[in-house]
Structure P
Amino acid sequence: MYLNQLPFKTSILAIAVTLTACGGGSSSGGSTPSGLASNNAGTAVMSAKGGNGQHNSGDGGDVTIYKSYSDAPLNITVNGIPDASYDLLNSEVQLGTNPATISADTTISADTSSFNAASVGTLYFYNQRIYRYDGAVDDVDAPILGKRTTIITGLQVAAGTTLSLEFTNTSNSLYFFNDVQNDGTIKVLAEEGDSAVRNLSFYPAAYYGSGSIDLSGQYPGQDGGDLSVYASIIQNSGTFNTSGADGDTEGLAGGDAGSIGINSNVYIENTGNLTAEGGDSASSTAGAGENINIYGYKGVYNTGTISSNAGTGINGSTYIDPSNTYIFSSSEVINTGDITAIGSTAVTNTDVTAGGEGGEGGYVSLYVGGGEGGTNIAIPRMINTGSINVNGGNSAFDSYDAGNGGAIYIGASDSYDGGESYVNPILVAISGNLSANGGNTSATTDTGSGDAGNGGDIVISHASQIASTLATQIVGYTSIDVSGGSAHQASSGGYIEIYTESNSNDGYQTAYAPAAPINVKTNLTLNAGEVVTTGELTATPSGSRGGDLDIYIDTGFASLQKNLNIEFDGIVSSNGSDVNNGSTSRAGYAWISAIHDVNVTGEFSFNGGSDNAIPEEGEDDGYNEGKQGGSISIASTFGVANVNASVTAAGGNGQIEGGNGGYIAVTSALGGSVKGNIDVGGGNASTALINDEDTLGGAGGSLYVVSGNAKAKIGAAYDIAGGTGTDAGFSGGVFLESDCLEGICGTNTIAMP
């Protein structure tokens, strides 16, 4: 490896690479913000949904997005495409004074027992290096090995050729003074009786290659070997493969993958494939995927495919370990490639008499910070436009659970507490599909049926610093979805938390570091799962509740800042499940709280679940009841609160009893207005007797608008009516400042949780 200021050879490296992010569509107009290639609308989805099943489903997962220690805004929007272009240092291959060029298939081993005069020029292993035999012998005609003048300084493998490495130890290291250029195949050999391919740690000065390094299992059920590459520069456009081999049809399980570790003290560019997948088996358990760790001090740039999925198999009750993928740099991570760490999917045997558990999804982490490398470039960056998938695997056959969704973490850290920074301010721009859904079940009966997987966790965090003026851009997202899974026993929606914070609560801060305003312009979906009524299902159907939403700014330094505002525009839904003659459940809640102004537009649907069945004559099973509408609180501590939205938080319908309407509270210091349409009506019940018994309509909900200066206004159309029934529900109430404008402003409705 040789660094210089001249243009690269095109076969080695292009100086500037521009990557096109996913998405498209109309432009939002205006100037393009820092870190973005355009303001065009994206098509990405962030998803941590519960898995589906015939009988039991999975709960929705959690999505958390937060920013600390900077007053530059946190933006979460449908518009915006990150700028994923990058420049790399100029470099060219240096093979040294005594390279080995592999232009025909070659095997290298440590066995020199047969060396003789005809062996001159043969390559061999000795003390963790490759040497070329020069024919020297000692006084008893034994070959003289390991002469310094015969050390191979660099390695070049030509396209279409294979260099086979024949090791005898389980773990092996191989060092080069200079570079390796691999455009063919470097393969570690294994024997049929080996449980795993032998491990290789590779230490060139720099690695360049369009070829492959192959440590995958070579015989049925064989595990892959562990591969580690350590170099100043690593530039791969080929394939690193440590996957386990497939099993067989005679009871042999799939092989486990070996790990992949790539470490560089300058940069890593991968435009190829990194594969560490578990093997499949049609007669036994699946193989597990393995960890992939990538660290580049000055940068990691990935446009390729990184995969550590578990295999498929007849898993029974065996737990198939999930894998971890870490991509880390002190300076810059730019990923536009697909990264997958999907849990094992179970399959049935030929007779469909056995199946198994689905595997848990893996963990994928992309991170910039934690070192001084970021001081070497003006603007360190954490950019993602690639798809990341850590879904749980599906189960197969009755009684088996599917896998839970895994976890995705995308983070950047400029400082310890906002004041004590160790890198220059980091630019964060995140897009691309992020998926941590639970796996599905395939059972068609409710006798011993397993559960679908719960949704996993997605976390995006930015610990910024006082000096930063860079907005944190979470862009191109049409929706964030944590809905519960659908089944005969539906599951609850998950949790979405979006917040910014100062360092006022840290207790060890060296200087005041502010919080940031929040702009959200996308859709948030937290619905309970739907109730499934198909299949051989005899149990009572059951709905579940909608999920919960928190958007807030947390600081004890409010008097030191201005414009700690929240702007929200989108469609939010957190409805309870509807059923037919079963258990229903309420909607979720939403809390949006700004230090200064809060402005909310869009649509909110927080309706309680309905039971749509008409009871049969003599039926008295306690069902046929609607449930409560949700609770929505919009608050400004020191500013105004404005709402111009369509909000429904109605009670669910039920033939015997309707659910109570929800609760809408808008509170502020300096007033504001509530416009649009507000529906907190009670759910309806039958207006005729049911089995000679009275029915009860749900009570109307409440609209509560209060400000510190008594200047709030209500200009919205609203529905607070009680639901129908032989006994109609009480009216709800509209409370403005200190007056009950209409209805009953008492406690007949639900309170905030």
Structure Q
Amino acid sequence: MEIPKAQFFALFQMAAMVLFITANALAGTFTVSNDADSGAGSLRQAIVDANASGGDDVIEFDNSFFNTQRTIVLTSGELVVSDNLTVNGPGSGLLSISGNGSSRVFSISGEFSSLTVTISGVTVRDGWIDASSFAGGGIAVNDSNGVPFHVTLNLESVILTENEVVGGGSGGALQVIRNGALNITNSVFLNNKSNAGSGIGCGSGSGYCTSAEISNTTFEGNAAGNGGGVFLCCGNNTPNGTPINFENVAFINNYANQNGSAFRENALASISFTNVTFAGNRSNSNGATLQLARGTYVFENVTIAHNSSADFNTSGGIDDQNFSAGGITIRNSIVASNRNGVGPSDVNVTAGDFISAGHNLFGVVSPQTVITGDTTGNQIGVNPRLDPVPRFRGAATKTLALRPGSPAIDAGDPVNFEATDQRGVARPVDGDGTAGALPDIGAFERLLTDIYPANRFDFDGDGATDVSIFRPNSQPGSQWWFLRSSDQGTRGLQFGTANDVPVAADFTGDGKTDIAFWRPPTGEWFILRSEDDSFFAFPFGANGDIPAPGDFDGDGIADPAVFRPSAGTWFVFRSLDSQISVIPFGVATDQPIVADYDGDGTDDVGVFRAPDNQFWLLRSTLGVKAFQFGAPGDRTAIGDWTGDGKADVAFFRPSSSEWYVIRSEDDSFFAFPWGADGDIPAPGDYDGDGKVDPGVWRPSDSTWYIFGSSSGFEAVPFGVNGDVPLPSSVSVN
């Protein structure tokens, strides 16, 4: 019997409607109402129900329960996702999902069908698995049947931290195998561990590389045998040109025993880095920050600096591992101030093509490296004058700021440049106030209003402490002498009298320390501007006060400040708004110790209390901290010894010439000998790498003995007996 056309279409529409209703009936929203490992209302039960329901399921979290910090501790194994799913967490600061150091957290499998999984607003932590190959301690995306599949994983505002793979496996935080898609934004991979790719491991050696879009994301403190941050090991099966893109990303302080402290690649993929910073990464052998092999690369407005490799034969920056790389194209980028086991070393490309697209700043380029392409605007063998410490500077990811006078300022390609920098600042900007709006080289676009935390006793503004002394003469007047680290030039000036107290700091905000003193009888400050050697003076404080300048308002300018022992009170004259802060903190016997103890870019008040060797700190964001450390006779040596942007409490013990440092990261301490009997402690960041170095001045031979964390041992004759080494002027007994 023939069905009339109108009836046929009516039946077809009814069938389609039934299918539509049925499909949507299978999808559902499941609410997590507690932090139990299993059972009704648990995350595990919600995932089980979502897997069984089919469709595009959603998991939400009850706001009445998850409005304060909660941790879901997995005690019965990993969470297995096998269907389309969106997990909408309450926020990574509110919810942690922990593998409890005994299991992986999420396992996502597409063995039966393609699927899309989105996870947002959670912290994935303490995942653990013992595996000899491709694993994933926090999250694993896998095809256990070996059949090509397409899993799309989206991570939004997720923190993956303290996840670990032991037994030789890869992917400490995340492992993705075969040819799916990976999209990550506004996320953090922090302190994860594995044999390879402790942030992300991608591929299976002979398998495929997933395509990836990674933006506004940080890889920090991850440690691996290979590829500390990211390891792409996808072999020859990866389709040529598979896109893997990093934009507005930071690779900070990652470690690999070998082959790429931040990034290692062995994949036939098309890989791009745009507005990316690599800083503080280090490797042991066969190193380099980026160890590149078979891919094709594009670098646009990238900064690669302050990284190191202990290997003698590879660079500390970019190395192509002697493979036939697909080629490296680089424009508007900085690759400088990196080191290998011999010394400064930035680029070593010996097999593939190293193609300049113009306007790059390179430090030390190996003789084997041939730079081809457009070399217009390239600068080679120059100091980029970068901030030694990566900082957030109002952005989601850390960057290395261009300091005043950097040759990278306004030196980018005037036509071809990224619209914004890594922070989101629109390009171009007139960064030096002289030549109009031009783009900068690197991931950071300098604004004239940018603030630059000054390194104490950096008289030439190159980011390194200078060997410097104060010579307290009565007649004809006190002298100041410093040895510029930037060019080894010496300068001396006469300013003040023998009874004046040196308070050298950057009082004008130009990134250079100004010679300055405080006169106790009158409470007057005298400041000699580094810009033009003119001086200004003003009263602030009273006889009996102890001067303690610092940048207490975070504007990049040192503020005059005094501690008044008689009242246990601080008086700070803020340069930002010309107002006075009165801060009761301390007792009559205390000595001031000013530093940025919480890493927020502003100095904090602190006191050292003898004879009990107590340290009391009033941190602007973290509150009061107090502890006892040391013995009578020790001399404080406060500074950022570990390079994390926070000052560490430390002291020098004259009786044994030992140094003791409490790490700000975890309150553990380390100690080491440096110096001899009679030496005066003079710690400072002499090599400009963002870490305080042990230094002493020996009056008996008027010589400085310094051990730089990056530069090694140095003996510098400078001064005469009776001088005061300026870096010691902030050290108290």
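If semi-axes √(5λ) of the Cα gyration tensor in Å is calculated from each of P, Q, which structure is the one that comes out at 58, 34, 16? Here the read-out was taken from P. Looking across P, Q, the calculation of mean count of other Cβ atoms within 10 Å over residues 605-612 that yields 28.4 traces back to P. Of the structures labelled P, Q, which one yields 4.2 when distance in nm of label points 7 Å out along Cα→Cβ at positions 85 and 637 is computed from its coordinates? Clearly, the read-out refers to P. In this comparison of P, Q, the computed figure 12.2, 32 for Rg and Dmax of the Cα atoms in Å, for residues 221-260 alone is attributed to Q. With distance in nm of label points 7 Å out along Cα→Cβ at positions 53 and 101 coming out at 3.6, pick the structure among P, Q it was computed from. Clearly, the read-out refers to Q. Please compute mean count of other Cβ atoms within 10 Å over residues 565-572 for structures P, Q and give me the label with the greatest value. Checked P, Q; max of mean count of other Cβ atoms within 10 Å over residues 565-572 sits with P. Can you say which of P, Q returns 11 when relative contact order in percent (Cα under 8 Å, 6 or more apart) is computed? Going through each structure in turn, the value belongs to P.
Throughout, read-outs are computed from the coordinates displayed, never taken from laboratory work. Computed from a prediction, not measured in an experiment: that's the story for all the values here. Cβ atoms are built from the backbone, for glycine too; each structure is taken alone.
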